[in-house]
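Please find the structures below.
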Structure P
Amino acid sequence: MKLGIITPVVLKRPHAHAPWEDDAGIDEIAMVAEAADELGYHHVTCSEHVAVPFSAGDMRGAAYWDPLSTFGYLAARTQQIRLVTHVLVLGYHHPLEIAKRYGTLDRVCNGRVV
């Protein structure tokens, strides 16, 4: 069985996230990813949502970090854990640009982008 984690801070569900996440940043995300990496977790996730309607944000949260930037940092701080984007809105991007960006990141982190 492969277990992964939804990366904290990058997705803060109302009434379902820990208080420390309110003021956390990339260093705290990296600490969680490093711990998950050391514990043998399969992957960490990050979702792309460019704009979230207020009604949806009230239910599922409205803070979404850019996956590519976040994963670039996490790739440098981890060794084996895979980096999974479980939402990528292709309509916002040119397909060749996405292929190049994620392909480059995958190459830089030795094939850990899923």
Structure Q
Amino acid sequence: MKQKRKGAAKRPHPDESFVEFVADQLSAIPELFPRRMFGGFGFYSGEVFFAIIASGRLYLKTDEASRQEFVARGMTPFSPSETQTLKNYYEVPVDVLEDRTLLTSWARAAIRVAEISRS
């Protein structure tokens, strides 16, 4: 029988404090909740999946129009592996991440994009 390492179950996920920070920054988003997924976290507003946290970075869902602001700021798409890139999710710039009002505005835009792509 395989033994569990002592304390292994209590070790927090490396991104948990960042998830808490982002959730606090986005507290104005209705029905906001994070969910663990694939070694990171996904953020939802109700049933709408609009953001990814991986490796200490926040990525928001984009479309062709909203993506331009991310690209203009030098941000890159989410790449869960060397062979895969999700071009609809782009990293959020630090200045946006630290500004609660601006981040909430960007998140609302990401939610709208996600809602449109669901229909």
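Quick note: the coordinates plus some simple rules give every number you see, no bench work behind them. This structure is a prediction, so every number in the text was calculated from the model and none was measured. Cβ atoms are built from the backbone, for glycine too; each structure is taken alone.
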Problem - Of the structures P, Q, the one that 0.97 was derived from, the read-out being Rg/Rh (Cα atoms, Kirkwood Rh) - result: P
Completion exercise
One of P, Q was used to calculate relative contact order in percent (Cα under 8 Å, 6 or more apart), yielding 30; that structure is P
Handout entry: Parent structure of the calculated result 1.0, given that distance in nm of label points 7 Å out along Cα→Cβ at positions 51 and 75 is the read-out and P, Q the choices
Key = Q
Problem - For 4.0 (distance in nm of label points 7 Å out along Cα→Cβ at positions 27 and 99, calculated) the corresponding structure among P, Q - result: P
Problem - Given 0.30 for FRET efficiency 1/(1 + (r/R0)^6) of positions 35 and 91 (r between Cβ atoms, R0 = 30 Å, to 0.05), calculated: source structure among P, Q - result: P
